[in-house]
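These are the structures in question, set out in turn.
All of the numbers you see were taken from the coordinates with simple rules; none came from a lab. Computed from a predicted model, the values in this text were never measured in an experiment. Cβ atoms are built from the backbone, for glycine too; each structure is taken alone.
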Structure 1
Amino acid sequence: MAREIPVLIMLPPAGVSEAERFVAAGRRAAACDLIERLRRLPAFRPIEVLEAEEEDRSILAESKLRVTASPQDGFHFGRALARYVAERGWRQVAYFGGGSAPLATSERLSQALHRLAEMPQPAAVVNNLHSTDWALLSEVGGLQEIAEGLPKDNPLGWVLQERTGTSVAALSPCAATRADIDTPAEMLMMIDHPDLGPELRRTLQGAPQVALERVRALRRVMERPGGRLAVIGRSSSHVWRLLEEKTQCWVRLFVEERGMGASGRLAAGDVRSLIGRIVEEMGPRAFVAYLPELADAVLWDTRVWLAHRGSWPPACERYAADLGWGDQVSDDGLRALVEAVASAPMPILLGGHGVVSGGLLALLESLGSDHQPSRKGRQS
């Protein structure tokens, strides 16, 4: 490995709705924080940005970085990455999605680079093998042969390992390696984390207050001995273990359809959900009205339910639903769910995969240091 590794940060299009712009502002703020953390580490040089929005370009250009506009002919991650490193003549690269490392400190990034140097070459260190949001690659030669199979960044780690013979190491799951700004709720769940950067912290201070209060109320349930928490969606055994270790809650987990995107089930319309079937039978309002019998707070990865329905509203509506803005949702079923959640006598946080993974890890890690459970959490 060379002594320095070039960095490429990619920022996606922002969208036009208020909810989408809120998420885009969070990604941009997280990218600014990441740039400052990388600058403290001389091994990460140069740092460059590929962006899709003029607003991002004008703000990031102030940091005296090379900022390049994304191609306008339809963005394809693999082709864009392979083309960029080839044009720059880079032999290795550290790739980051714009909102992919909001809680990754300089120390953790340095540790990832040291691990890369110690591995058999060619090597890659990724934040998550099956859903990659950032990756350090000691060699970029294999990118050209796999580029067409990478419409998004998520399969990068797995494809590198399976198709190029690269030694791939995935970092241990924690908020720093799993938190990614994909949806509004996931971002809101980071607000009290000690490793939140100053730019993202400022952005979150201007977040919708109703949504922030829902997160605070959820946290209060998690901190209360004997609080009842339900987690619905694509969560993991690691999250379950941390819930047991860090809270005194009674926890119900309803886990299904992990990997629905990576496996192709989502694209093929093959997602099947037991919770989705129950909501289908009861209707969103009746289902939400029943939840207080099970829990005092709910984290719900609604994308599994949406996929089960065969309905996939655009990002503007999904994000609006996460924020509780039912008047901006035209999908009847999703709007009914948002309205039911708004009138529920308990905090129910809707979102994507991050709500039951990276966002939840960030929330758990932000619980006060004086919060030491006297017993293990329980499940029912």
Structure 2
Amino acid sequence: MSDDLKKGLEGVLVAESGLSVIDGDAGELVYRGYTIEDLATGASYEEVLYLLWYGHLPDSDELEAFASEMAAEREVDEAVLATVRKMAEADENPMAALRTAVSMLSTTDPASEDADPTDEEMNLARGRRITAKIPTIVAAFTRIRNGDDPVAPRADLGHAQNFLYMLNDKVPDDVLADVFDQALVLHADHGINASTFSAVVTASTLSDLHSAVTAAIGTLKGPLHGGANQDVMEMLKEVDDAAMDPLDWVKDALDSGRRVSGFGHRVYNVKDPRAKILGERSKELGEAAGSLKWYEMSTTIEEYLMEQKGLAPNVDFYSASTYYQMGIPIDIYTPIFAMSRVGGWVAHVIEYIEDNRLIRPRARYIGPDPSETTFAALSER
């Protein structure tokens, strides 16, 4: 075993995967051989789920059957919704509420807790149920917290369209549904990121899929992984509320040593390809609303940081203004991230446990030498 320390496991290969690949220098993201640009413009979130879980894009019959199976699983048990209600009324953190609710889903799941955790068909069915129910949980939590009643899911709407319907009690127009569906596609998978690794580590112990997804949600909750899009929008609103020129604001922020959210990435050395796509959608939404304020503010900050610091935006930078212009509350941006990324979590868990090995890294000990301590000294305390 190498004694080289890799803090944060950066650059360490832990698995082989056929799911997604990132070229950080070229700014490319590929799911199972398809570029993210092609998938974002030509495939729905349901199609991307099918691609990740089954290895190929579905034909029309496969897609119809899969979408119907997903839609049939959207209802959430009343006991789970009662817990969601309590958390919403207590103003719980939305990601903490989602973490608790997803863990609780196992209590009503038809698959036995004693089932073989490597059973692929069972995991696909469980993954389908979890993925279908997360939007219902997020929408119900948000509405209850706002003093409204939850809206029951509709089986005749697509995954993205149904979430917006449950959130607003109104069927979204085609443009909003398409933009949101595209955002889900863009966030569905991204290699062995922190939350995906957390899910795989949990599954490698042969724990169940609910535990793996719950662990991933807990990991995504951390601001260094899933919270940046919320931070970006709060930053943009700060600029707007102060009535500052965004160029002056970003200069002041850098001069004061402040970190500007939404820039830089552990893998990409150039602009995140997902940011390019969402930037275009943010602009389109602004044009449709008759105001390019948020888009122009974002591009001003981006251009300055690129020119002066060589920092490129990541997907969070433009997802923030995109979601905001869709009327989505800022503090559910990260739960929406989870709503999408659960597809990748499930896919990676299933792939890894096909040839499972318990993930058990080691740490270099730097504590006291036994010769420097004595039990006698301890017992005299």
Practice prompt. State the single structure among 1, 2 that was used to calculate Rg and Dmax of the Cα atoms in Å, for residues 8-47 alone, giving 12.5, 39.
Written response: 1
Response to the item:
Working back from 1.00 (Rg/Rh (Cα atoms, Kirkwood Rh), computed), options 1, 2, answer is structure 2
Fill in: Value -18500, calculated as helix-only ellipticity at 222 nm (-39500 (n - 2.57) for each DSSP H run of 4 or more, over all residues; to 500), assigned to which of 1, 2
2
Practice prompt. Given a value of 2.5 for distance in nm of label points 7 Å out along Cα→Cβ at positions 80 and 320, point me to the structure among 1, 2 it was derived from.
Written response: 1
Item to complete: Have a look at 1, 2 and say which one yields 18.9 for mean count of other Cβ atoms within 10 Å over residues 336-343, as calculated.
Response: 1
Worksheet item: Out of 1, 2, which one gives 23 for relative contact order in percent (Cα under 8 Å, 6 or more apart) as computed from the coordinates?
Response: 2
